[in-house]
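Multiple structures are listed underneath, in structure tokens.
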Structure 1
Amino acid sequence: MRRMHRMPFGAEPLAEGGTRFRLWAPAARSVDLCLESEPQRALLAMAPREGGWFELALAGVGPGARYRFAIDGARRVPDPASRFQPDDVHGASEVVDSHAFDWPDGGWRGRAWEEAVLYELHVGAFTAEGTFGGVARRLDHLTALGVTAVELMPVGEWPGRRNWGYDGVYPFAPDSRYGRPDALKALVAAAHKRELMVFLDVVYNHFGPEGNYLHLYAPQFFTDRYKTPWGAAINFDGGEPTVRDFFVQNALYWLEEFNLDGLRLDAVHAIFDASEKHILVELAEAVRARTPEGRHVHLVLENDDNIARFLARDELGRPRWYAAQWNDDIHHACHVLASGEAAGYYADYADDPAARLGRALAEGFAYQGEVSAYRGGRRRGEPSAHLPPTAFVAFLQNHDQVGNRAFGERIESLASAEAVRALAAILLLAPSPPLLFMGEEWGAREPFPFFCDFGAELACAVRDGRRREFARFPQFQDAAAREHIPDPNADTTFEAALLDWSAAATVAGRERRQFFARLLALRRNEIVPRLAGIGGHRGTYARYGPRALSVTGRLGDGAALRLVANLGPDPAAPPPDPPEGKPIFATHPEIASAQGPASWPGWSVAWFLVAPQ
């Protein structure tokens with residue numbers, strides 16, 4: 001089976017032979033095509049078209065040809081819609097034959113969202129190879145664990161040898177260090193063969209700081225009406241439909257040409273759009289319109305503003321636009337409980353982390369319009385109790401929450417093993433879809449600090465800027481202390497993040513993997529079959545001690561699922577109303593008995609299931 005997403009821009013081979021080249025360059029007087037794979041040929045003038053477009057169909061030029069565009073007879077730039085950049089962000093683009101890959105999974109329809117167990121990974125740090133092929137060779141490990149979806153951090157071409165991916169400047173081109181486009185397609189096909197979904201993290205709020213040439217010939221892509229922490233804001237509401245279409249086409253490209261099962265949209269709180277129809281709605285509606293009947297495709301958001309409206313369900317309970325959002329509230333409450341940290345955004349959870357966690361598990365967001373002290377008294381969030389718990393992705397670790405720390409420490413370096421075990425037992429069995437961060441399943445201790453590989457001048461600015469960011473934390477107020485924060489551009493910073501797979505085979509690593517696999521098997525057998533049709537206003541919570549918590553929710557089949565937990569190191573009184581129903585899991589056997597102990601041990605968790613009446 002062959003797949004191709006046709007775009008209104010970029011370079012596309014034609015059925016009759018040759019290639020059509022199109023570039024939107026409204027600020028350019030002229031655009032010429034430079035065939036760098038045929039240097040003997042002169043610059044080829046592209047015909048101007050209405051609306052700032054330039055176009056040229058060229059016979060005798062096919063896949064493998066390398067090209068750039070000359071703007072106003074001078075500056076040569078790569079194609080912003082390049083499908084492959086073999087020589088990094090400043091090099092020529094390559095014409096790609098999207099039909100060349102023969103998909104073996106023509107019958108793949110995806111999986112229901114209720115089945116999602118996400119596993120986030122960085123392609124470059126996940127294996128020693130640092131390639132799409134390296135990831136493919138580890139897929140059996142994930143299926144044995146009970147994972148159902150691989151989530152790749154961004155892969156769009158970024159500058160240098162390494163990057164988290166959020167500094168990408170060619171969003172249609174899989175980074176050349178990970179492999180050619182067909183290598184990513186082979187990874188997706190291999191995952192589908194194992195009934196694994198594949199999600200991709202995409203960045204639609206900014207372009208990276210190096211290698212983006214759009215300012216030269218299409219400054220309309222950007223606006224100074226808004227600001228982002230990472231670069232110029234995208235001009236979604238400036239009356240330029242091509243800007244909006246560029247990103248809509250990107251979403252469709254990944255889903256159709258690479259047969260992906262979903263996208264995670266990064267930091268949409270930094271996507272500013274005052275249009276009558278928000279770009280997030282336009283994009284989601286375009287995806288839905290193009291998704292074949294019966295094919296499961298899921299869109300997920302990261303949104304620090306806790307905006308619930310994009311997660312709305314239709315009259316049949318299906319996501320109208322987005323299936324779910326990463327729930328930072330769950331993470332932050334868990335982190336405070338486990339580590340005791342109260343600096344930065346954790347300050348908003350330190351007053352009563354057990355209650356914050358309870359509300360997030362029962363109602364979605366912990367902050368649903370309440371004042372956030374960390375945000376200077378600004379109200380944060382919207383009511384979310386009307387949404388099902390499946391609209392919120394839960395995690396104890398992810399790339400942000402590990403990597404945004406000065407040294408990139410994982411939770412294992414900050415909390416006791418008992419705390420991590422108890423919180424994992426909550427998040428892996430709660431109705432919300434869980435997400436694991438690579439290596440979490442064996443207790444990996446490698447840090448995941450921010451790393452990149454910019455040119456010399458920008459590299460220094462990024463290093464110094466990152467160290468300044470942490471100056472407001474007490475432990476880094478001294479300049480000498482900040483010098484110990486890893487330089488993102490240093491080889492050693494990236495090397496420290498590489499997963500040590502040998503740790504998975506240690507006694508401790510095997511025990512942790514077995515524990516996670518047991519929880520995920522329970523989830524698959526006891527929880528997932530009951531999630532279809534689950535609605536909102538189904539959960540309640542109560543804190544009956546400083547760290548003791550009870551959460552009850554009604555599942556889609558009418559069964560009641562109850563969590564009882566003591567989330568602290570000290571013993572706690574048993575819950576005032578003894579749990580009913582079948583115990584499906586307990587960290588300590590005695591707490592699942594009919595009578596129960598006189599006090600619950602520290603870091604104890606039990607789940608009970610009451611069959612529908």
Structure 2
Amino acid sequence: MAEHSSADSSPGFDARAFLKTLTPRPGVYRMLDVDGRVLYVGKARNLKRRVASYFRDNPSSAKIRSLVAHTRAMEVTVTHTEGEALILESTLIKQHRPRYNVLLRDDKGYPYIHLSGHEFPRLSFHRGARRAAGRYFGPYPSAGAVRDTLVLLQKVFKLRQCDDSFFQNRSRPCLQFQIKRCSAPCTREIGPAGYQRDVDNTVKFLEGKSDEVVHDLVGQMEAAADALRFEEAAGLRDQISQLRKIQEHQYVSGQRGNLDVVAAILRGGQACIQVFFFREGRLLGNKHFFPRLPEDEEDPATVLAAFIAQYYLDRDPPAEILVNHEPAEGELLARVLSERCGHGVHIAQHPRGERKRWLEMALQNAEHALNAQLSSQAGMRRRFEALQEALDLDAPPTRLECFDISHTLGEATVASCVVFDEEGPRKSDYRRYNIEGVAASDDYAAMSQALNRRYTRLKSNEARLPDVVFIDGGKGQLGVARTVLEELQVTDVTLVGVAKGSDRRAGLEVLHLSGEERPRILPADSAALHLIQQIRDEAHRFAITGHRQRRAQSRKTSVLESVPGVGPKRRRQLLRQFGGLQQLARAGVEDIARVESISRELAQRIYDAFHSDT
């Protein structure tokens with residue numbers, strides 16, 4: 001590699017003179033400010049052509065105009081290949097953290113679970129070089145994911161997690177044995193054969209053979225119960241329940257293989273990248289990142305390319321990286337990653353089947369994480385200001401309330417009221433109202449009762465009234481709200497009905513304002529619309545949760561009895577496999593379908609019985 005630089009003491013940068021000496025070979029360039037700080041690091045297949053593109057008469061974006069205006073010098077490193085340039089670019093970005101580059105803030109290595117090679121193996125957390133004897137399972141998305149898994153496995157299989165010096169110097173069992181978190185091989189409370197069975201089950205489970213382990217334990221539980229060893233059967237039942245709980249968090253059914261699913265979204269000047277980690281068809285967990293964006297960066301392909309380069313070049317990437325946008329120079333990224341790690345790496349887009357569902361899941365989580373990030377105090381303040389402009393208010397609102405109704409064919413109707421202020425959701429002020437004395441499925445009457453109860457109480461207690469009240473619904477619900485507030489003489493409150501737009505898709509909501517004939521439609525990228533969507537969705541969630549709780553209390557029979565195709569035999573089988581109704585209610589469709597004689601279609605009906613919405 002060769003170094004080349006140019007500096008100029010004048011207010012600007014003499015690009016013409018610099019370009020005369022610049023090579024067309026591959027390399028990395030650095031743009032510096034007046035104090036010599038690195039503003040931007042870039043790589044190029046042809047340095048001369050790439051650098052020249054910055055100094056044309058009409059820069060392509062505001063970001064480039066700002067970057068060029070602040071540039072006072074440039075440094076160049078010439079490389080042999082474009083792949084070398086990509087690696088050097090990633091290294092320099094991490095070193096200098098330039099203002100105009102997309103920056104990945106989190107740069108820790110992957111953590112693993114380590115099973116040592118001793119006679120009584122130790123199960124432990126590991127990060128760093130994998131030199132010790134034994135087996136490594138992972139990588140996991142975070143230290144928290146590893147520790148949660150270790151705690152659950154410790155409850156089920158009771159392998160030791162103490163270090164060797166502690167293990168070798170015990171004369172009596174430690175506290176872990178007393179609280180049933182270890183089988184105490186140190187004092188031979190368990191023999192080598194029994195301990196090895198627990199090791200084998202742990203390995204099977206971490207390899208993704210959970211169904212085999214659960215099946216064996218169910219057989220042992222039934223045998224113990226038949227032999228009237230009820231305490232042993234109860235212990236095995238608890239093991240099965242714990243294993244199902246781990247499976248619920250970490251497993252998906254479908255194709256086997258190692259891949260990462262990477263979804264990037266940009267909104268409101270911020271980006272969120274969500275990564276799901278799959279190994280041997282198992283979902284080990286997920287992690288989100290909020291890279292720092294340069295000014296006016298709006299291209300997810302550029303952000304995705306910067307993330308993949310910075311995140312994977314010094315790691316061991318999986319064989320496949322599934323993305324929701326084609327990253328800039330994706331073929332180059334894949335080639336360089338393959339050369340660095342010694343195996344093929346494929347960056348794929350537009351998946352089908354199970355992989356499509358995984359990508360959708362990553363996108364949903366990215367949306368959720370970005371919404372949470374935007375709900376921070378500073379972000380919320382900006383969105384309140386945007387709402388002031390969108391609704392033509394005299395001042396930024398300081399308190400918002402939103403109402404929603406939930407029921408199942410008129411049964412157990414519940415209304416919700418959620419409250420937001422400039423710090424986000426104010427959950428201590430949330431309220432639910434059990435609706436009584438109205439006709440089944442009469443949402444107008446239910447809304448009227450909820451509003452009457454809410455604002456009669458606020459008026460009588462002289463409590464603080466909101467600036468804006470949102471009603472989940474269209475003109476009809478809005479008319480009901482206007483009538484109630486007029487009767488209660490609640491004034492100076494802006495009423496807004498939030499109706500779903502065409503195809504009921506997010507971003508197409510229609511706003512009906514009290515006193516206006518024509519509805520308002522805000523742009524899909526509007527910060528005000530994002531705030532309205534957030535409070536509407538929170539009201540919906542809060543109403544559904546209350547409705548389910550009330551419905552469960554009113555029903556005297558098991559939920560399973562209402563599912564067509566689930567008779568007494570299948571009910572017993574499901575409860576035995578999951579260890580109880582509560583564990584079954586937490587299971588996913590894939591978990592339920594793994595039970596013998598339960599088809600995918602029937603598993604979906606069982607899942608829907610526990611999670612039905614209005």
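Values in this text are rule-based calculations from the coordinates and carry no lab data. This is a predicted model, so every value here is computed, not measured. Cβ atoms are built from the backbone, for glycine too; each structure is taken alone.
Work out the source of 0.95 here, i.e. which of 1, 2 gives that when FRET efficiency 1/(1 + (r/R0)^6) of positions 464 and 520 (r between Cβ atoms, R0 = 41 Å, to 0.05) is computed.
Details: 1: 0.45; 2: 0.95.
It must be structure 2, since only it matches.
Of the structures labelled 1, 2, which one yields -6500 when helix-only ellipticity at 222 nm (-39500 (n - 2.57) for each DSSP H run of 4 or more, over all residues; to 500) is computed from its coordinates? Provide the component values of the computation, followed by the final result.
Working: 1: -6500; 2: -14000.
Derived from 1, not from the others.
Kindly point out which one of 1, 2 the value 154 was derived from, the read-out being volume of the Cα convex hull per residue in Å³.
Working: 1: 154; 2: 218.
Answer by label: 1.
Rank structures 1, 2 by Kirkwood radius over Cα pairs in Å, for residues 56-191 alone and report only the one at the top, that is, the highest.
Working: 1: 16.6; 2: 19.7.
Sorting by Kirkwood radius over Cα pairs in Å, for residues 56-191 alone in descending order puts 2 first.
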